[in-house]
Structure I
Amino acid sequence: MFTERLLVMLSPVDLKLQAVFEKLKESGVALPDPAEVGLVAGRKAREKYYAFLNQPDEKIPMQAIKNISLPGPYGPILIRLYFPTNEESIPVTLFVHGGGWWTGNVEAYDHICRRLAMETNCAVASVEYRLWPEYRFPVPIEETMLAAEWILNEGKLYGLDSTRIAFCGDSAGATICLYAGSKLKSNKSLKALALVYGVYSVDLDTPSWIQIGDGTYGLTVKQMQWIWDGYLDGQDINPKDPRLSPINADLNGLAPTWIMVGDLDPLLDDNLALNKALELAGVEHVFKVEEGLTHFVWMWQRLYERSRQSIAEASSFLKKYLRE
């Protein structure tokens, strides 16, 4: 099956997405491969990139935004709450950002969270978990779980309806969301998940990594190996540990799940495998493979209509279960 798929001609990059790539280059914020330039230079480049994508004059207005400091074993954890309405008890989506567990924060994903809140008409709680190399695996997972437990146990004190929550994450954030969803699946308050081009195994020998992991479409095998090496820092962890490879978690009884990936994303096979696993587990889900799209596309929602459409589709799915 994999061999046959490798012989299929790749979709061309969507022309309007190609225009986004050109815009990023012209603006001086196209990202270098951190595996080549190193973490310090990689983070500096990301800071410029995130600032460009989160222009202050294009923010979607919110009814209220609150920063919450949650105590944790490694220090305070920032959770930013976005309220699109003044509803007294509002359903909430816990948003977990991507960035390979080495970059990203609530500011980097501010515009995405505002759009998610607007489209779902529900609150969004964006968690700022700690990153490597300062903190290694499994700290981002532990802090996300603490954020989820905080919403379930104390969210009502801040205007959240703790009986109606969802998880949403992109890339590395989707990895954490799937694991968290599997751990909390017995809690009836968890209504849905939206997983955006996530990493669901440590396998870099899948056909999609082999075929399109050379950097032509952004993400590279070299970069992903650099991420795993940095995140784990030599820890002897079973590669099938569901915290790393949540496709190996017990997915039976998982909340309804929305999955999206581009057909030019090297993580395509991870997502195809998850779709099959959810089918076998009998999980209600929607699986979307978007032609002509690469990794990272949600980040470009300010510049690219299909990014906004994708966020709207995920939001519609989440809203269906949060508001039913």
Structure II
Amino acid sequence: MKILLTGASGLVGSAFAEAAKRRGHHVVGVVGQAAFTVPGLAEKRTLDLTVPEGVTALALEVFPDAIVNCAAVAEPAACDADPARAQVLNVELPALLGKLAHHLSARLVHISTEQVFAGDRPPYAVGDEPRPVNLYGRQKLESERRVREVAPDFAATLRAPLLTGNSLGGARSLHERLLADWAAGRAPRLYRDEIRQPCTAGNLAEVLVELCERQDLRGVFHWAGAETLSRVELARRIRAHFKLSPEQAPITEISRADDPASARRPADLALDLKPLAGVLKTPIETFDAQLDQLILPPPVRAWYFSL
């Protein structure tokens, strides 16, 4: 299968390229200005995804069997800082890819987020009412609607959780950011009562590959790990995995009630994984299994080995 992949240098995109290659697929990956090599790509293309004419021309040139959209402005703060750019990448791009998928009769797999939910009524099933509390969630919800409208017979949208794993640059995933804080002498402020259900980018990528291959699965789906954990507990277990002491890797515990900014952060995003959990071969990961895959990122190695 020939797959056109957007966001190929990101945490999920790079994991998808490797997973798809292992399954024998030919991946044409779109990157921005990333200079590093993306293992798994059969072809690498540099393209500004905010320019629809360029995206259209590439899709018509490649004529893929499937399009996988891993491109996004995925940080709520970044969406707030530049809402116009976020609107283009989070809403207009997936809508365009949906139109192209329909035109080419290609499979479309689009990534959304659990942040389409408010976080006050977990666990969330696929059919539960979305009520996003921040701009990022609202944009992703709009992208789901637009994709469904333009490519109902070709598209699968996957709502993804907080992701763990190892990024190409060593600075994008949960453990990499925590280690960067600790290396800089910072104690990250983490909620003891904000709940997430993480999985690795690699595990999510395996699901995305299966969805490319399973064209009978259309509509919106959920995927996440096996455990729900608070932000504090996530950090503690990552700290223990790397054998760091509380003095070497301090954590500042906070409560949502003590922080006005928590109103724009969903409290509990536990997900019901049916029906995907019953029909895919990809296993649901425990957090211990995720920890076993985490490596020490290059940017903090000098600090780590000096301890």
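Using distance in nm of label points 7 Å out along Cα→Cβ at positions 223 and 263, single out the structure from I, II with the greatest value. Kindly include the intermediate steps, with their values, before the conclusion.
Working: I: 2.2; II: 3.6.
For this comparison of distance in nm of label points 7 Å out along Cα→Cβ at positions 223 and 263, the top structure is II.
For structures I, II, which has the highest computed value of mean count of other Cβ atoms within 10 Å over residues 191-198?
Numbers: I: 26.4; II: 20.5.
Sorting by mean count of other Cβ atoms within 10 Å over residues 191-198 in descending order puts I first.
Here percent of Cα pairs over 27 Å apart, for residues 15-158 alone has been calculated and equals 29, so which of I, II was it run on?
Attributed to the structure labelled I.
Among the shown structures I, II, from which was the value 3.5 of distance in nm of label points 7 Å out along Cα→Cβ at positions 111 and 255 calculated?
Answer for the origin of the read-out: II.
-12000 is what came out when helix-only ellipticity at 222 nm (-39500 (n - 2.57) for each DSSP H run of 4 or more, over all residues; to 500) was calculated for one structure; which of I, II is it? Could the numbers behind the result be given before it?
On the way: I: -12000; II: -10000.
So the calculation was done on I.
All of the numbers you see were taken from the coordinates with simple rules; none came from a lab. All of these numbers come straight from a predicted model, not from anything done at the bench. Cβ atoms are built from the backbone, for glycine too; each structure is taken alone.
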